[in-house]
Structure P
Amino acid sequence: MPPRIAIPVPHSGDPEYAERALPQYLRAIEMAGGEPVRIPLDQTPAEATKLDIMKMIESCDAVLLPGSKADVDPAKFGVPRSPHTAAADPRRDAVDELLLQDAYDLRKPILGICYGLQILNVFRNGSLIQHIPDFLPEDLRTRVNHEAGSKVAVAHVVEILPESELARIIASEGNAGDTQVPGPRSKVRGPFVVPVNSSHHQSADLIGDGLRLVARCPDDGIIEALEGTSPDHFVLAVQWHPERSGDDDEPSRAIFRALIEAARERHQKLANEAAKTPSSAAF
């Protein structure tokens, strides 16, 4: 049985946007060998803890938090709202928080994409830059268009820390750009740069608890990827959209395969532990 990956519907208030965006994530998971499980947003935040939603969440082996046209409510990280900040999506946030709490409680693998990185960072007590141009010094504001959108296949490059799990994931698939490609599970040496798409106007600022910065845009310093610091828990979040480029980009496919592999490893570990536990019938 393939690992079941929980994916919340991207947005509760714009069905056309949600139905246009969601299939790319579903397909990326299927191509990587997983079974996507669509988590609906048709309940209010107070209703989201109902038994049916929790049963769906608990039945899944891992979590994928997709992008969204919403922005995280800045009240969640204690700052005044910028005029550039889009409306929040309380129903999406409520489901994301249930998914994240369940994943952290049970060590389920997590992959965040774009908005998924942002809500993960805020959930872990981090903060966000509400509008990148307002944050950057004037001489850096026009170097990179982080809001390039889905029609621009490569918006800029990201520089990944060579000692990171993200670098290992991409390099182990035989695509490391100008960097010497190591074997699986080995460390990447030297600068590690990959091209990415880009569709965001916000980014992580203060990094949340149990997370670390593993990639930046070298042109302006904007944070592009985070990962978890616990070696026994797969947590990865990228600011770009690998689900859009999986058909012709091996590093993008590698990110989804890493999530599926982490889910399989966790499932096998639980099965091994259960097999070692004496049954009550033996007493």
Structure Q
Amino acid sequence: MKILVTGANGQLGKEVIKQFSSSYDMIGYGKEELDITNLNQVISLMQKERPDLIIHTAAYTAVDECEINKLKAMEVNALGAANVAKAASAIEAKMFYISSDYVFSGKKQKPYMEDDSPDPISMYGLSKYTGELLVQHILPSSTIIRTSWLYGHNGRNFVNTMLQFAKSHTQVKVVNDQVGSPTYTADLVKIMTFLLDKPHGIYHVTNLGECSWYQFAKRIYELAGSDPELVKACSTEDFGSLAKRPSFSCLAHEEIKAHNIPLPPDWETALKAFIRKEQAND
């Protein structure tokens, strides 16, 4: 099987290539080589490479910036995904589209099921949900994988930022009124390997359990050997983010359970594994 990864230079794209390359013929394209907003370029490339599966990880993920650059958010996350789906359809390839917990408002206050109706409250969430709708319309055989609070090696993310602050014993303010499930890219990609021969549809894939960003930051400081009391709680309103975030965006795992896919570890176990690996590479 030949698999093409978009967003190949991002933390998720790199992890996909790393885990899949021992078993599959892998090709990766970053935004420097592939402009997903250019339909002709996307179709031309896919017809040249002719992959059996496209794993579409490329996205505009700066949530606050999406509020300023609304057009760019829709062009990359919605139209870009549609372009990839059109190219996949033209060569009869399968497609995995990586989506987000931010397609939900957070008002439910209990884990969101795969068939719950999205109701995004930010431009980022709206652009990802629009991408889902377009991909499913253009390529009904596609698989949508929603995940949340993603972190991995070789990338800018919350965990790496907190680890840097912890090393320098810096005091930080972190919101305590947004609850979700931090997800390690290694665990997300492992589940993707199981999804290769499963029916298409929507799957929720996150590490198990839930926490606030504040609790998450405190645990990162502890595991880094720093003083967790340096992490101070604040409200989302006090923090002053530009984009609205869901107050509760945990995702239920009904579909992966239904297809007998082993559940990923809980978020604390995953975080420990990530930090061990980061420290080993220092």
Structure R
Amino acid sequence: MKLTFFMVLMFVFTGCQTLPPTTVRTISDKRIKILVEGARSPLVLSKDTIVLDSRSAFDYSLLHLPEAINISWREFSDVQGPYPGVIKKDLYFMTARLSRLGIGPNSPVIVVGYGSKGHGDEARLAWMLYYLGVKNIQFSGLNYFKARVVQKIPPPRKAQTIWSPRPQTSTLTSTKEIKKILKYPPKNVHIIDVRTSKEALNDGGSSWIKKINIHSHEFITQKGRPDLKLKSKLKSVGILPTHRVIVISNKGLRSSTALMSLLSMGYKKASHFVEGWKWIKKLERGQK
């Protein structure tokens, strides 16, 4: 995949101030290992694999994988609110919904979608399940399994016992942390704007945050899998797996693609800000 690589850094609002010390939670070694090993290996559909199709109901009805269940990330988000990237508060309702689909915390799940031709629906759904506590989850474009599409709707799976959510809060950037970054622009935190270069240039999102622009599509291959080759390029510009990395898009959809790819590369301190640039701009205008 071609990389229209890293756009110009934005100027910092204040001089040499540093971010006050803050505790950064990270994903456990065991959880990150599952993601990393899964991203390095070919995706295999076994009898135990649960396939979720994040595309529109219409596209799903035309062709889908034989095992695939059609479900949208919108079921789990506050799409009626001002910031549709924000996940719903009733996590127990969500895990009950997943349980009825046969999904438990240890279920192997693959989420498919439009891949490099879409906006990250599959990664968004994958992140939501990961946030709720599903450990073994991968995502790809439907074209990864191009030869196996059908029209027949699969029979329902046996429901799982309803399980309690285990929120992976380290994958979310809090509004509190963003406010600190705006007040004390940090030197040790990388902010990645995953919108298109045109969006980033026309609407900088924030003139106060030092950031770089890497479009979300650059984090995935043509088949919608995490592009692990990007890791060496990130390291070459000083973004290391041990660093804090915050990903921001307009509303937390495209940022999910970058986040899940970063986690799959071993970036344990990566998270995304699901309220997006819209929230930041309102804060800067004094509307918060």
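Each value in this text was obtained by applying a stated rule to the coordinates, not by laboratory testing. Computed from a prediction, not measured in an experiment: that's the story for all the values here.
So if we calculate Rg/Rh (Cα atoms, Kirkwood Rh), for residues 157-196 alone for every structure here (P, Q, R), which label has the highest result?
The maximum falls on structure R.
Tell me which of P, Q, R gives -10000 when you compute helix-only ellipticity at 222 nm (-39500 (n - 2.57) for each DSSP H run of 4 or more, over all residues; to 500).
Computing helix-only ellipticity at 222 nm (-39500 (n - 2.57) for each DSSP H run of 4 or more, over all residues; to 500) on every structure in P, Q, R gives -10000 only for P.
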